[in-house]
Structure P
Amino acid sequence: MKRGEQALWHLVGKLNHDDSDTVGFPILSASLTEEALAMGLDVPQPPIRYAAPFQKKVKTLLNANVRDWQSTTIVFSLEALRMALRPDEGVLSENGSVCISPSATAGHLLNKRDDRALKYLSESLQANKSGAVPAVYPIDIFEIAWSLVHLKNVGAIEPDHPNVRKALDFIWSKWSPKEGIATGSSFPIADMDDTAACFIVLDWGGYPVSLDVFEHYEKDTHFCCYHHETNPAMSAHVRLLLALRSAPEHPKKAAWIEKTVNALRTMDDNGTFWWDKWHASPYYVNSTAITALHGLDNELARNRVKWIVRTQQDDGGWGYYGTSTAEETAYCLLTLIHHHQFYDDITMHIINEGAKFLMLHAQDSQKQGLWIGKSLYTPTRPVEAAVLSALVSYHRLQYGEQIGAH
């Protein structure tokens, strides 16, 4: 116990070094600290960014006459508020989870026994052969959509293939014309990031989607990923821009493109790259942003190209945290291949070295968790799809074949 206390005092000073927190960190860390202090432990208070917005969200929910837990993202961190839950309040989705969060579901079970919740926890444990509990489960819509986007972009799949059509039909069955779609079929709240990705593949597949859906996420100066979020998501804006550019004409299309680009300009703090709240590596959002911005703000795109080119590692790969990873290299390689004819900084030597690294490490079993949830995790299928797409794109570049357009 003493060693744990000492570790917390050492670690607390490092928490502000990262640009973003893990999901729910303000409320979860505050709750755990209160419990520890109540037990007589000597632990520090955690630094909490965006404390005021979090406190406002919690107070609004808890002070409401009728508390709709499933309409707010706070329920994803129910384990921090389980003592405030009333006996008659429902929090379970149809699959028995609390917002597809094993830890939130476990928090609910600490209050009362529920066979549906126990069954969900058992299934989430079985989903990972290692015996580890997944950070979030299932994220079926996200995994399908992101994988399809990567493979579509390099022309590796066609919408009329039976398996692709089956996946698209599944996404379409969960689609709401007003709000779009959520990250998982049992997640109760839609978001703009998944909505934009699914819009792209549904539109590609010939489904009657309309840009009207993005009105749900429009704010005065930007767009939100979730309503009442504490800080905007770069990647959601980039994904929205890709969706807008790929869509048919719409009365608000031009204005929304301008608003999205202006938001990205405003949030360009260092002039070189953005951080993203959903991914720990800036290579993820910046590589995608180059495609989204090309032809709209070439200077903003060029700055990202230069940063990617100048930060290639000696082994040919890319890795923000020192060691090159297949995932980060795939993102960089995809965008460099796609844009090598437009930016002088991109040379074939850089592309060839990146491809060599990726071919050597594509099958690496040790994947560094870079996606931000309550912990860092790896969505296996989208990452594998990104790696495969980069290799397909490089093969086509070598043989002079047409590469699919984003």
Structure Q
Amino acid sequence: MLNPVFSIAHMRSMMPIFYDVVDQLKSALTHRVQSGPQEIDLLGWMARTALELIGQSGFGYSFDNMVDDVPKHKYSMVIKDLVPKLGRLGFARFYILPLAIKLLPTNVRTFIMNITPWKNLHDVRDMANYMHELSVEIYEEKKRALEEGEESVVKQIGQGKDLLSIMMRENMKADTQDKLPEEEIIAQMSTFTFAAMDTTSSAMSRILHLLALHPAVQEKLRQEIIEARKERQGGNLSYDELVALPYLDAVCRETLRLYAPVATMMRKAREDTVVPLSRPVRGVDGKDVTEVFIPRGSRVWLSLLNANRSSELWGPDAMEWKPERWLSPLPESIMDSKIPGIYSHLMTFSGGTRSCIGFKFSQLEMKVVIAMLAENFKFSLPPGKEIY
């Protein structure tokens, strides 16, 4: 049910929504630099842009007018503070809470959580409740419009081309056994929002940082976009034209390789598993180990960064940011590595059945935003400040 929502056809239909939001970003930044170069918090603006993009193209809902210096919608602050608050839960987040969810009914878990004297836990509870309540509000409004007919839907933000409208239409047509419960659709909304906003805004900010560090790359990218727009007589590039820009694609791929927004990933073995190693490892007894036994229930931490930065796979320049590496055939070591990632032999978007379902959406979002910014603005680092 969810996979078709992120099809290329739907990505194409959302391009006008993307350009509307990006035009708002362009106006906001232009207003702030009209008197000359200014120091701007681009991480903050990328977070606002990513949230508004998933709001409008994901749910037909606006979180931000992209005008005020500080976003006024409560959701913006909640989602910004969620990761730090979750981090402070520490051990409980990975061990106590999953065990409680498995063993205790909802009402008992809620009671225990409410009486536990732990402010961070209560803050996360309140954030989760708010995100859920807003998702229900957006869902019910969308449901009402769909029941009234397409005329009501097209009057909403996104004109019914947003992911939620598409998902709900498909769900209404699906056979009984294939239908998603309303509760699951509503739960997915918060997941989509958090995933789309946090990781994509981080990736876009990193691209801008790297372009500021590498002026020659920035200028080459700018010229590619200007030339492509000339062929459109200054009009917006179509989906196919945008994704076909080789240097823009190379800049995005190389950034996602070297600076994956998610550095590690945890998986839990559902059954006893024997994992073969790509090459033998010398054990403490001096013997070569060629496979590892993982018992059922074991938690396995995977380093996505190490997979993407391996010098054995990518060569001695693996730690260098070189967009040009994507403009020629990749090394045979990469092609033969059998990296299970769904994107460019990388683990950035994970792999397998639990890989990132919205990776095409994320790539499109990055390319629309970066293309507009690179064409219209010049980026450099503020003097005297170190950016990590």
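Here, each number is a calculation from the coordinates, and none is a lab measurement. Please read all numbers here as calculations on a predicted model, not as lab measurements. Cβ atoms are built from the backbone, for glycine too; each structure is taken alone.
Where is mean projected area of the Cα convex hull in nm², for residues 216-271 alone largest, in which of P, Q?
Details: P: 4.1; Q: 6.1.
That would be structure Q.
Work out the source of 0.95 here, i.e. which of P, Q gives that when FRET efficiency 1/(1 + (r/R0)^6) of positions 128 and 192 (r between Cβ atoms, R0 = 25 Å, to 0.05) is computed.
Values: P: 0.30; Q: 0.95.
Attributed to the structure labelled Q.
Suppose relative contact order in percent (Cα under 8 Å, 6 or more apart) works out to 14; of P, Q, which structure was it derived from? Provide the component values of the computation, followed by the final result.
Values: P: 14; Q: 20.
Comparing all candidates, it corresponds to P.
If you work out Kirkwood radius over Cα pairs in Å for P, Q, which one comes out largest?
Values: P: 22.5; Q: 23.3.
When Kirkwood radius over Cα pairs in Å is calculated for P, Q, structure Q comes out on top.
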